[in-house]
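Colleague: Some structures are shown below for you to check.
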Structure 1
Amino acid sequence: MNHIAVFNKSTTQNTVVNNLLKGKLFPEFKERKGGVFSLSVIEKFIEEEQKHDDFTLTNHKIDGNGNVRSLTSFSSGQQKQLLLAYLRKQNYDFLVLDKPYDCLDIASQEDLEKELIKLSEEVIFIQLFKIRDEVLPFIDEFYLVDEKEILFSGSAKEYDIHFYTQLKPYVFEKNLPLVLNKIEVENPLVKFTDVNIFYEQTRQIVNNINWTINKGEFWHLKGPNGSGKTSLLTMITGDNPKAFGEDIILFGQKKGTGETVWELKKKIGYFSPNLIANFNKLFTVQHMVLSGFYDSIGLYEKPTGHEIYEADKWLDLVGLKEKKQSYFVRLSPEMQRIILIIRAMVKQPPLLILDEPTNELDDYATSMLTAFINKIHQETDTAILYVSHRMLVGLHPDKVYELIPTEKGSVGKVVV
């Protein structure tokens with residue numbers, strides 16, 4: 001039997017996984033024993049640890065005090081290696097790889113790929129994928145499915161011809177709204193001079209970081225998990241108390257000379273997919289955008305006519321003006337993210353931070369988000385700080401700042 005790659009068009013991933021395990025999509029697997037390799041399986045093991053002290057994946061991992069280590073004490077890459085080792089012992093006939101590279105940096109992805117290539121000689125893989133270039137190199141049997149129905153089957157080359165190479169860059173026809181109430185700031189927007197971060201006075205996270213972000217620049221901040229990307233972001237947003245005492249300039253003003261966290265946040269637009277969970281109530285799309293003027297979760301003040309007018313112009317740009325009274329939670333994942341980026345941009349901030357904005361999106365949704373980010377860079381003076389393990393095809397940052405781990409904390413360098 002051949003290894004299989006499956007692109008799932010539906011949003012109900014669990015249904016497809018269950019159908020694969022039961023042989024409903026591929027009858028030849030019906031009488032075979034299958035397991036699942038995914039982030040959700042790891043989360044179930046973590047839940048069992050916390051509720052029942054069940055350390056199935058880590059019972060052979062002992063700390064310096066003689067105690068079994070918790071699964072949460074390992075990195076994402078290490079957790080997946082532990083799960084893979086466990087699954088190998090179960091003698092499965094096939095494994096469903098459900099987006100196996102989720103939450104892994106480039107180095108961890110490469111390590112996992114090597115392990116999967118070795119294991120492919122022992123067990124059949126069904127890889128569910130959203131990003132084409134993440135499909136394991138030895139797989140040449142591709143399917144496009146929608147829960148219970150197979151819409152396409154063919155070789156990798158045939159799949160690419162019919163779908164992947166047909167993926168055109170997304171185009172937004174209208175221009176972004178003009179800046180009417182520009183927030184005036186001075187350069188540099190961000191300047192780190194020999195910045196160091198320690199935790200518990202012993203573990204150094206970053207080592208002598210020197211980095212300057214000026215108006216209108218588009219930066220890609222990259223580095224492996226644990227290299228200090230989040231620590232640097234919280235230094236900028238004012239959420240990290242370890243910034244005090246360090247030589248940091250934010251928006252032309254030396255940090256610690258009187259600015260408040262809220263004054264900083266007014267000058268920063270911020271988006272991370274993690275924010276979506278904060279907006280699980282029945283907020284309308286228009287209210288979501290309007291809340292960006294107030295940096296609030298929900299809309300608790302009466303917006304002005306000018307703010308409503310501006311919000312509607314942004315919604316018109318992305319084709320949602322006629323659906324502005326629809327509920328945010330019912331939008332597609334990519335449109336939810338675009339609305340939250342609009343929410344961050346309506347006040348026209350000097351700096352926009354995008355933290356893993358395309359995480360878990362497929363190629364098609366990523367194309368739309370990439371086009372939107374490029375458009376913001378091309379048509380505004382807002383500086384963009386894009387944070388991600390990987391560079392997206394079609395994204396055009398001006399510069400790259402890379403964090404490189406060392407024994408004494410990560411050092412940084414500008415990559416040309």
Structure 2
Amino acid sequence: MIDAGLLLATLLSQSFEQRGFIENRTVAYPQTAPNDSGRVVDELLFREEASYKFAPWLTLNGGFDARTDSHRQTARDGVVDADDRSIQRPAFSVRRLSATIHRGKVTAEIGRQLIRWGKTDILNPTDRFAPKDYLSSVVDTDFLGVTAARVTYESGGNTVDLVWQPWFTPSRTPLLDQRWTALPPQAAGVSIVDAGARYPGGSQVGARWNHVGSGYEYSLCFFNGYQNLPSFDALLTPLTASVELTRTYPTLRLYGGDAAVPLPWVTVKGEAAYFTSSTPGAEEYALYVIQLERQVKEWSFVGGYAGSVVTRDAASPVQFAPDRGFAKSFVGRAGLTIDANRSLAIETAVRAEGSFVRFEYSQLFGQHWRATGGVAWIRGDMNDFLGEYRRNSYGSLAIRYSF
């Protein structure tokens with residue numbers, strides 16, 4: 001006789017998958033910043049991801065974050081956030097909640113999800129459905145989920161990807177009173193007030209066609225929506241010596257593509273996009289990346305150049321644009337897999353007047369524990385994108401328990 005409870009438990013175990021981690025990360029800064037006297041920031045993050053397969057063609061995906069920190073970068077309320085429009089990080093947030101439907105050559109995912117486009121590793125100009133969290137660092141970021149409907153059709157060597165995002169999700173920018181907001185010397189003695197944001201209405205759409213051939217791969221893409229990095233409208237009040245900054249998000253239309261060609265010694269990758277806008281005064285420009293990759297035993301090497309060309313200057317001088325800030329840089333990354341438990345990574349970006357380099361060493365202890373230590377060194381001229389963060393060199397230690 002079949003035990004119904006045992007049968008149900010067996011079916012659930014075969015259909016349900018989950019994983020997650022708890023991580024404590026401490027970052028120490030040797031120097032204070034003009035707008036931030038803090039030198040140590042401690043962050044605690046709990047993340048769980050799960051999926052349940054209802055049928056061979058239907059899967060429900062979920063992801064949840066709970067976090068706090070010592071530097072007031074995270075809200076202290078108990079609200080569960082699902083749109084990532086808050087200035088602070090939410091204490092509780094839905095990272096992913098979607099249904100995936102797969103029938104034949106068509107796969108559709110509907111709901112909150114992570115969407116990545118592009119082929120290069122250094123900078124992804126075509127990756128427009130992937131806002132980032134820059135709140136605690138502009139050189140070490142995490143991606144934010146978006147609420148969207150995504151349909152992918154695959155046949156032979158061709159893949160067509162269609163995305164509709166009904167409402168806008170911005171990138172999260174550093175808080176104005178903390179060190180990763182680099183204020184110009186002219187702002188000394190001026191009170192900077194965060195006046196919030198004006199979020200655009202309407203949806204965003206995009207399409208991407210990818211072709212895999214014999215010894216090459218390339219894609220073409222189109223995006224129509226909004227810039228997820230803000231410009232700022234500044235309102236000066238002379239009597240109080242204060243400036244109110246309001247985030248705005250210009251319209252954005254993108255035409256882009258990428259390609260990868262494996263050669264005997266290296267793999268060559270390229271990615272480029274042209275950005276136009278119908279918003280008066282918004283900047284129009286092109287971003288491109290050319291990189292080389294090579295694997296030598298346990299070593300992996302990536303190096304190349306990220307460039308930009310501005311075709312129309314912005315009317316507003318106050319912008320937050322780290323993607324363009326990393327342009328006009330020689331960038332590279334090297335990774336070494338020492339053994340199954342240990343790894344080493346080095347990452348760098350060098351511009352004419354600024355530079356950044358980061359070393360990370362990671363080691364696994366047993367099946368669940370991992371420690372990752374890092375050191376980042378930032379130098380340069382105050383007028384350079386990297387140089388303006390020259391007081392933000394840091395050391396970090398992250399302890400993670402995975403389950």
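Colleague: 1, 2: which one has helix-only ellipticity at 222 nm (-39500 (n - 2.57) for each DSSP H run of 4 or more, over all residues; to 500), as calculated, at -9000?
Modeller: 1
Colleague: When distance in nm of label points 7 Å out along Cα→Cβ at positions 169 and 281 is compared over structures 1, 2, which one is greatest? Present the calculation step by step, with values, prior to reporting the outcome.
Modeller: On the way: 1: 4.1; 2: 2.9.
Largest calculated value belongs to 1.
Colleague: Related question: For which of the structures 1, 2 does the calculation of log10 I(q)/I(0) by the Debye sum over Cα atoms at q = 0.19 Å⁻¹, for residues 57-96 alone return -0.60? Show your work: numbers first, answer last.
Modeller: Values: 1: -0.60; 2: -0.54.
This figure was derived from 1.
Colleague: Which of the displayed structures (1, 2) returns the greatest value of FRET efficiency 1/(1 + (r/R0)^6) of positions 129 and 209 (r between Cβ atoms, R0 = 41 Å, to 0.05) on calculation?
Modeller: With respect to FRET efficiency 1/(1 + (r/R0)^6) of positions 129 and 209 (r between Cβ atoms, R0 = 41 Å, to 0.05), the highest-scoring structure among 1, 2 is 2.
Colleague: If Cα Rg over 2.2 N^0.38 Å, for residues 41-112 alone computes to 1.15, which of 1, 2 did it come from? Mind showing how you got there, number by number?
Modeller: Numbers: 1: 1.15; 2: 1.39.
Computed on structure 1.
Colleague: To continue, here is another question. Of the structures 1, 2, report the one carrying the highest value of relative contact order in percent (Cα under 8 Å, 6 or more apart).
Modeller: Values: 1: 18; 2: 12.
If we compare relative contact order in percent (Cα under 8 Å, 6 or more apart) over 1, 2, the biggest value is for 1.
None of the figures in this text is laboratory data; all of them are computed from the coordinates on show. As the structure is a prediction and not an experimental result, all values here were calculated from the model. Cβ atoms are built from the backbone, for glycine too; each structure is taken alone.
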